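The following blocks contain the structures, represented as structure tokens.
Coordinate-derived values only; no laboratory data. Keep in mind that this is a model prediction, so the values were computed, not measured. Cβ atoms are built from the backbone, for glycine too; each structure is taken alone.
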Structure 1
Amino acid sequence: MNALTPDAGTVAPRSILFIGGTGVISAAAAERAVALGHRLTMLNRGWSTRPVPDGAEVLTADVRDPSAVHAALAGREFDAVTDFITYTPDQAKASLDLFAGRTGQYVFISSASAYQKPPTRLPIRESTPLKNPFWQYSRDKIACEELFYEAYREQDFPLTVVRPSHTYDRTKIAMVGGWTDIHRMRAGLPVLVHGDGTSLWTLTHSKDFAKAFVGLLGRPQAVGESYTITSDEYLPWNQIYRLFARAAGVPEPELVHVASETIAAHSAELGANLLGDRSHSVVFDNAKIKSLVPDYCATIPFADGAREIVQWYDANPGLQVVDQQFMQLSDRLTEWARPSAS
């Protein structure tokens, strides 16, 4: 087959199966795959609000029901199967049973949060150890990788691992409080920011991610390998919050900094994500994916992404949900952390 690069004019069409296909990452990848002429089949439960690209085949089945998947696929084989919705070792074992012998490449979507936390050196590369003592989600992804790699070594299971970091589209607000933080900015209320706001973070638009991701599908040299796919732009959290504020028409938001450990002490749910991922500076080396997909370059700066997000929420007021529990947490912690008036 001809090598596939993201901007190739003519590519050899491949038969690709997406398990999922309507999430933030997968919807953009599905659109890209169809645009490049691949024969895309999407297997999901049909519950998403994101549109399916014209030309894609949709099979409706719950991947957690093996008999339903076997019936839906009816013995079909694919050049590549991409799994966007496996999160635990039990699910990984089921996927091995379902897709061994059915595909030339099985792409498991892991997570860059699986990399060592806190990192002992930057930039983060594929050779960085996988270790996250803070977040169960990340430990489960590591366990899935270990199971899949064992199958690769022992059974020639055609595995490729992809580790995205924080990938977004217009529906995903990167701040901890989501829309509630936008609401607080516009209301003139102080906004809670973890740490001192200077740790570095990488945000990747799903359309940029899709360029690299679709470029590695059906590539035999990717089997047995892992790839980080992110933007090369990294920003301090203070700047990320200010970009959202600017997009929301708030020139000078009041950002109040609270240690991640303190936030975690008040909210175990927020704490796992903060201590296991967001509180650590992350700068990624994308050299490996660029060696396989040499035309890959993330071109959407987050300043544009923040505007896209706020504009979309402003156009859909029914989605502007204010989380009262997070409002109370923000009020409590920002009042505690703000300098006392003299």
Structure 2
Amino acid sequence: MLIKYYDVIHDYYAIKDIDKFGEELGSSLGLNAEETRIFIESQKEQLIKDYQNFDLKDYPSEKTILDYISPSSQSAPFAIGKLYYLYIITDFQIPSSDGPWTVWDRNDAMYDSYLGTMAIQMQAPGSANVVNDGGYYIVTVSGENSGDNIYAWGVNGWMEEAARNIGYYDSNGDGRTTDDMARSIKTWSGADSVIVLYYTHDDMGAYAVGPDQGYADKGAISYWGRSIYGRFSSVPGSYEHESLHLYGALDEYAGASYCGQQSILSVSPMHEMYSNTNHVNCPYSTNSVMRDPYSTNGISLSSMRFIGWGDYDSDGILDPLDGTPWG
């Protein structure tokens, strides 16, 4: 039944209407009308629970949709092959006290992001065949930057508006445009992964948007960091740090994540095989870009495993490329 939903060009299942899909699946399973109705409602309720639980520090141990997440469900499932970085320099109609982007600040941000993303390429194992590519847009969106919330990354948030204002449109009817933008770039660039990074000219902080918010792996980075930590222009490690989140790495500093946590940002099989072993509270933690993005560009072994650079069965084949990663 799934064959007719498969988008071979973009390598994903284009299910636009969950009710219709549920009815067809119920019919295939031999359910009657009432059983099908219950099945559809249960499916919706489970999705809501999964979305609500996504940001919990103590992630539920029971199986959820994220335990089965497929590489084809994200634009940047792991850091292997050609990595495309799309930088979107974003101004708001109601600017922060810093005003709109200046040419100098924009060039500085672009240069630092180049250094940060190149640091990822330079640390990649040879068998990952990592090559960087990228481009940028300059766009203005309505309203003002409210920080890390639904008004930024939600279906009606400014990230989606930015994609529309650039010229992309919701071609698959899922209510989002960032996924169409990421798929388009992935197709014409021949990239294996696409990351979308929005740069804002303020001190609202940086964050990565997880796989529960659509196909496109995206994040935001404020030029002046986050005001509560002191104002200073973002450094290369900031851009490297957020990009690694989008490939699957977890924070390793105090107050975020915890020692032994599985990554809810990484896809299978890395999600199941590894846990955070370099958190600051772990016994043998070492300094790293996920522990302190302002002092080092080093990627810990723990993060390397999350982003696809591990070799669980020590057979010389990286986990995402290994048909039998468990040996």
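Calculating mean count of other Cβ atoms within 10 Å over residues 166-173 for structures 1, 2 picks out 1 as the one with the greatest value.
Quick one: mean count of other Cβ atoms within 10 Å over residues 118-125 came out at 13.8 when computed from one of 1, 2, so which one is it?
1
When Kirkwood radius over Cα pairs in Å, for residues 190-237 alone is computed for each of 1, 2, the one that comes out at 13.3 is 1.
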